[in-house]
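Take a look at the structures below.
Values quoted throughout were computed directly from the atomic coordinates according to the rules given, and no laboratory measurement underlies them. Given the structure is predicted, the values throughout are model-derived calculations rather than measurements. Cβ atoms are built from the backbone, for glycine too; each structure is taken alone.
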Structure P
C-alpha cells in the first residue's frame, strides 16, 4: 500500500520518544545508586513506599513507547523506500542491534571484561523484532495481516500463562526465550551465561501495531483526524485495562488484591507484568502514550524542543547514558572506600562491577543524579543530532 507522505516531519513522535528516553534513565540511575535497588523489588507492596513504587512504575512506559514508535518509524520509512530496500535495512539493523546488545550494551551494564553474562534485554528484543519484521517486509506481507498478527501477539500471548500456572510446570530455554524468561540464566559455556530478560514475541507485536499506526502520520490524515483517532484508541485502551483488570480473569498472570489501605490497593491494581509485557501492561502504558501523541502535536516550546533532541538520538543516548551512569557509580564505589579487589569479589556473585548490593543513596540523591545526567547529556545529543542532519550521505548514521 502507498500513502502520501506528510509534508514535514511530525515532531510529536520525537517528543514522546524523547520523554520516554529521559524517564528511562531514572530507572537505570536507581539501579546503580539507590541503596535498596539490588536488595528488594521496588514493586513489592510488602516492602515498598509510594514514592519508590512510582519511581519504578513510571519507567514502565518507556519500552512500550519506544518499540511502538520504532514500528511507526518503519512505516514512515516504507513510504520512501522500496520493499526490498526497507526489508534489507531492517534485517541489517536488527542484526546490528543484537550485536550491540551483546558486545556494547552488556559491557556498559556490567564492566565485566570476560563477558561472562550476555543479556537479552530491550535492545535484543528490538533487534530480533526488527530482523523478523524485515523478513516479513521482504516476503511482502500485507498491511492488514501485519495488523492481525500484531493483535494476536499482543492480546493472545497471555494464553500461555495458563499452562505455566499448572502444578509442576517447568519452563525450558525456548519457552523462556519466547514467553517466560525473567532474568533467567542459561549457561552456554563454562562460567558464561545468557541472561534472558525480554521474551520478544509480544514486543514484536507492539512494533507491528506501531507500524500500522504509522499511516495516521501521513498526509492521508489531517492533524485533527489523527488526534481524534489517537484519543479514541488511547482512552479505549485505558478503559479496556480497567475493565479486564477488574475481573482478574485474563491479561496478566498476577492478580490484583485488596491491600492494607485504598492507596496500596490501587498500587496492586496498576502493578502489572512487564516480563513479558502482559496485555494489561501494554494497555495501561500505550493508552496514555497515544493520548500524549495526540495532544503533543501542536505544542512547541523549550521543553518539546529538548525532548525532540533526545527522541532523534535515542540509540546514541541509550548507549552513552549507561556508560556515564556506571562510571559515576564506580567513582562513588571507590569514594566509599572500596578497592579493585572489592569490585572483583562483588563481581563473582553480582553482575554489576563496582556496585555493592545494600550500599547506595536515598531516592532524593537518585533524582538529583538523574537530573544532572539528563542535563549533562543534552549538549552531546544536540551535537550528534546536528551532525546527523548535516551528513545524510553517511550511511552508518542510520544505524546509530
Structure Q
C-alpha cells in the first residue's frame, strides 16, 4: 500500500508540474487538393471525402496524449483547396505566420511548386501523395521527405515476389493516361533489374460500357478476352491502370487462365485492410473506432507523417525544422509503423524505406523485400532507386 501511495504521489506531482508549465503550441498543416478523379469501378469502393485527414487526426490524438507529459499541445490546420485553386497561394499566409511543418497531399507538380516557394525553404514537407520516380531521381528537394513509396518501389516489391514464385514471363497491359505510362516505365525497369521478361505489351484503347446497364457485363466479358487473346506465352498479366479505367475487369476474364498483378489483382501497397501482423490489428481497430470506416493507404501515410513529426519534436525538444531534420534523417531513426521492422529515410533522396505489402483484394499474400534479395546495408533498399541510381545530391547526404 505504501508503494502504491508513493507512485500515486509521484504521478500527481508529475502531471501537476506539467500542467503548471507553459504549454508549447505546435501546428501542423495538412495541405491537400480536391483533384478530379474517376468514380470507383466497384460499388464496394465508396467515395471518401476525408481520406488522409482522418489518419492525421488519429495520429494527432496520440501526439497530444504523449505531448501532455512534455508540455506540448499539437494542432492540425486542415487546408483542402478546390480543384481549380492554387494550394500554395491558399497556404501562403499560414507559412509566413506560423507553422512550417507540412503534410502535403499534393500531386508532383503542386509539390514541387510548394517546395520551391521561398517561405518553405526551411520547412519540412512530408509527401503522402506523389509517387513519381523523378522526384527521387532528379528533382529532389532538401525540404521534401517522401512518406509514400515511389512507383518503382511498388513495382520492385511485386517483381521480387513474382521472381520468387518463378513467374518470370510478364504480359503487360496498360491504359492510355500519363500515370499509366509512368507505371509501365517502372515495370520495365523492375523486369530488367530482377531478370524477368516482358513478352508482350498492349494498350487498352476501348471504352468500357456502363456495367450497371443490362448488357454492361456482356460488353466487358467480350472486351477483356479480346484484349488478351493471342498473347505470347506468359505467366502473369501485369496491368497498369492507375486511372481506374479497365483493370478491375481483367481478373477471371483473360483469354488464358493467368493471375493478374499490378494495379489490380495482386497489388503492392503500403497498407491494406487485411494486414494484421505485428499488432497491425490494433491500429486497424483504433482507426475504425475513430473514423467509422477502414483505414486506407492514404490514411496510414498521413498517420505515419504526423507520428514522425510528433516523435521528432518530443525527442529533440525543438520546433525548428533545422533541428528536426538531423533526427529524421538518422540511420537509427527507428520509426515504429506496425511493419515488423523500424523505418528510416534514405539520405540521398529522402525517401522513407519500408516494407511493401503484397495483397489480393481481401488477404495479405506476402511482404517485400523477399527472402534472398540482399543489400549491404538495408534490405528495404532493394526496393526502388538505390544511391548509385539516383542523380540527387542533397546537402543532407
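Structures P, Q were shown, and helix-only ellipticity at 222 nm (-39500 (n - 2.57) for each DSSP H run of 4 or more, over all residues; to 500) at -11500 was computed from Q. Each of structures P, Q was scored by mean count of other Cβ atoms within 10 Å over residues 187-194; the highest score is held by Q. With respect to relative contact order in percent (Cα under 8 Å, 6 or more apart), the largest value across structures P, Q is given by P.
For Cα Rg over 2.2 N^0.38 Å, for residues 59-242 alone, find whichever of P, Q sits highest and give me its label. If you can, show how the numbers build up before the last one.
Working: P: 1.14; Q: 1.37.
Comparing P, Q by Cα Rg over 2.2 N^0.38 Å, for residues 59-242 alone, the maximum is at Q.
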